[in-house]
Structure P
Amino acid sequence: MSTERAEGAKPATTDLLRAAAVLLTAVGQLVVGSLGGTGAIGESVGTVARANDTPILPGGAAFGIWSLIYLGILALAIYQVLPRQQVRELHRRTGWWLVAAAILNAGWVFVYSARLVYLAQVVIVALLACLAVVLHRLSGMPARSWRDRLFFYGPVMLYAGWVSVATVVGAASTGAAAGLPGSGPGAVAAGSVVLLVTAAIAVLIVRAARAVVPFAAAVVWALTWIALAGAGVPVTACAVVAAVVVVVAGAVRIRRDRVPVAAAFG
């Protein structure tokens, strides 16, 4: 049976279960994430982060992007639960990975709020791995419409971009919790190098993935708030350079692609 005919069929029981799981875990992720930001679950995420401060901890309203991510994933969950969407290969190949990502995200809030910093780092690495699988699978599936781009590719790529940087920031905070210097010349030098390496990895992803605009936007958002945190001239300079490099890489990728809109938005 062709893919087109299969996707026009009635949703199977497995499709219904998967779609329901994506929706329920998206709602759960939103609720837990909102509570974690207020301190209703243990200590607030911000309080724990500041207790393990490093030169590359984003400042200001940086973490407000989580609200946009949670709402985006909720929109995705509602989109994929529609009858005609449930049978699509797009959702069949990514749905359970998104369920795992949502569970890990909620789990991270619980363990981080309990100051289980080491375990939290393991959880966020697992979360990033789940999103990496989704990105890999999306690379072979172009969006069919602007609805796909708005309700699927956009939220997923924004999520992946932010978690990519959050994993690096979390690793630095974990090091501080383990007793490594969180301030001083050594910490500033290490943070500067980490930012440049992060930019290099982001560029590799931008060159290979679809929907690079939301991914790059999340990375640049994080780097901008790291620069604005004012942890020192070297860190600020490296964050600015890293952000510019990611923007340029994204622009080049879109310009050179045979289908620029696919490169930009999926």
Structure Q
Amino acid sequence: MTNSYQSEDIEVLSGLEPVKRRPGMYTDTERPNHLIQEVVDNSVDEALAGFAKKISVRLYKDGLIEVIDDGRGMPIDVHKEHGVSGVELIMAKLHAGGKFSNKNYTFSGGLHGVGVSVVNALSSRLDVWVKRQGQEYHMAFEQGDKVSELKPVAEVGQRNTGTRIQFTPEAKYFDTLKIDGKRLRRLLKAKAVLSPGLTVVFQDDIKGTEDSWCYENGLSDYFNNATQATEKIPIEGMDGTEQDDECTVDWMVAWVPEG
């Protein structure tokens, strides 16, 4: 360390370099659970916007993680200002996304314009497939850097849309690469509860288990299922929804005999 501190000592980091230098500013570096959550949040946002009905999350034995949704699919057209596809912009540039206004999403989770690019930055390899406009497109990254351009790899039906992301977290950024399966399972179940009609599938190849959740009526279905063995007065609980331009709150309450 030096006593001299001049303007030439100031660094300006570009691309995903800030995330690689200080990952703890962007995610939980204990284990990669939060990386999965960032990808899942994007898929859930598609569901909340009315475009996705199913999300699948899979943990492979070799450490690969996969998230698939049947939403609209990431934009594949070239951004006029930046000259790259929407997919590349989302995956490789911080603070790029469609959630800063209410034009595409009324409600959204995750780190707006940051989340999925952080996943890319902290992965040794990330592949993304997008189904859109009758084509399936693929693009790949290693250590956050592009290794293949976005290009069509297959034809699909016009109504067959969605995004599939596979990534392998880079070990040097985390205390352990072991995913907390119980915590992830609770998270995915909660996403299903808060997204009425959304089917969430969790396949854990490491433990050889598979779970699936779908609550057509959201919170009320979950509540009634969780309390079905409990006597309630009256038999049915009371529920409601409050909504404004910034948030939605669902609530439900029931009374049980004293003692």
Top of P, Q by distance in nm of label points 7 Å out along Cα→Cβ at positions 119 and 143, largest first: P
For the read-out Rg and Dmax of the Cα atoms in Å, for residues 87-182 alone, a value of 15.4, 51 was computed from one structure; give its label from P, Q. P
So if we calculate Rg/Rh (Cα atoms, Kirkwood Rh) for every structure here (P, Q), which label has the highest result? Q
Check the numbers for distance in nm of label points 7 Å out along Cα→Cβ at positions 55 and 71 across P, Q and tell me which is largest. P
When relative contact order in percent (Cα under 8 Å, 6 or more apart) is compared over structures P, Q, which one is greatest? P
Matching -25000 (helix-only ellipticity at 222 nm (-39500 (n - 2.57) for each DSSP H run of 4 or more, over all residues; to 500), computed) against labels P, Q points to structure P
When distance in nm of label points 7 Å out along Cα→Cβ at positions 95 and 159 is computed for each of P, Q, which one produces 4.2? Q
Re FRET efficiency 1/(1 + (r/R0)^6) of positions 23 and 151 (r between Cβ atoms, R0 = 35 Å, to 0.05): value 1.00 computed from one entry in P, Q; matching entry is structure P
Starting from the value 1.2: which structure in P, Q was distance in nm of label points 7 Å out along Cα→Cβ at positions 223 and 239 calculated from? P
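Throughout, read-outs are computed from the coordinates displayed, never taken from laboratory work. If you're wondering where the values come from, they're calculated on a predicted model, not measured in any experiment. Cβ atoms are built from the backbone, for glycine too; each structure is taken alone.
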